[in-house]
Structure 1
Amino acid sequence: MAYRLTWHTEKQIALLSLYRECSLEDFQAFTRELTEKYLDSSSEPVHVMVDMSCLERFPIQLVTIRAASSDFFRHLKLGKVVIVGRTNPLAGCIIDTLARTFHVECLWAADLEQARQLVSQPAHLVPFRQMAHYKQSNPQLP
């Protein structure tokens, strides 16, 4: 397995650590696990810290990755995504691009402590996916 997924702070912050070579299958597995075991079971937003400091290879098929991760990035319980440490530049760019595509706040941190501080700060954006969901639930709004 090219990843490890744990709670950094129970029911609030998940820590995803990626190792050596991350395949498309690994990417699909960890986004599914994040969605089913972390986001679906939470009543509050869950922030995800992604540590790619030991990552060497990452899938680059952006369209395929986007399709595989859409449920995760569209999930209403997804909070901020924070990329931690020195990363593979292409992998960091892909994660950042995916987050922005789905209107998820994506931040960069030097270490886990800085990442924890970033997720504790108020969001800079009202997530588009939450606003769209709110409007669907309240059709009288413009």
Structure 2
Amino acid sequence: MERPETPPAFMPQIFGRAGDEKYKDGSVYAEIGTDMETYVAIYSFSSHYEGNGYGRRAVKWLGETIGQITVVDPGKPYENPNSFAFWKKLAEEGLIHRMEDDENIEIFRDGVWTIPEGEEELYGAGFPEGLPTRAAPVA
């Protein structure tokens, strides 16, 4: 099936059973967990139109509609640089409240990178300007 030249209209919806919800809006699909009132955990995320701002729009809508966003496994810079760069940028814009790596270890919270000691090597490639200090707030 070929993609249309222009993406479908933005029609966000959340569906599925509690604890196993899905999000879709015509351009973005995500597997999430949410209480529908205060938080959203994003477990997987894909955009059919990468680089056009639709992913950012979806994350912004989820945050404004439901609450704080946690990204579970944003990818490591050396394994999936595009994924990590996307989530890093949204975190630095204030759209992401918290990030955990694939082992549920917190690496970002409330504007501060919390990469644990010993894990710096895993994330260094994602910070060409230099890895932030453990308690450095994002700009």
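Computing relative contact order in percent (Cα under 8 Å, 6 or more apart) gives 20 for which of 1, 2? It was calculated from structure 1. From 1, 2, which structure was volume of the Cα convex hull per residue in Å³ = 106 calculated on? For volume of the Cα convex hull per residue in Å³, the value 106 is produced by structure 1. Match the computed value -6000 of helix-only ellipticity at 222 nm (-39500 (n - 2.57) for each DSSP H run of 4 or more, over all residues; to 500) to one of the structures 1, 2, and report its label. Attributed to the structure labelled 2.
Out of 1, 2, which structure matches 1.9 when distance in nm of label points 7 Å out along Cα→Cβ at positions 9 and 41 is calculated? It was calculated from structure 1.
Each reported figure results from applying straightforward, stated rules to the coordinates on display, with no laboratory input. Here the structure is a predicted model, which is why all the values come from computation and not from measurement. Cβ atoms are built from the backbone, for glycine too; each structure is taken alone.
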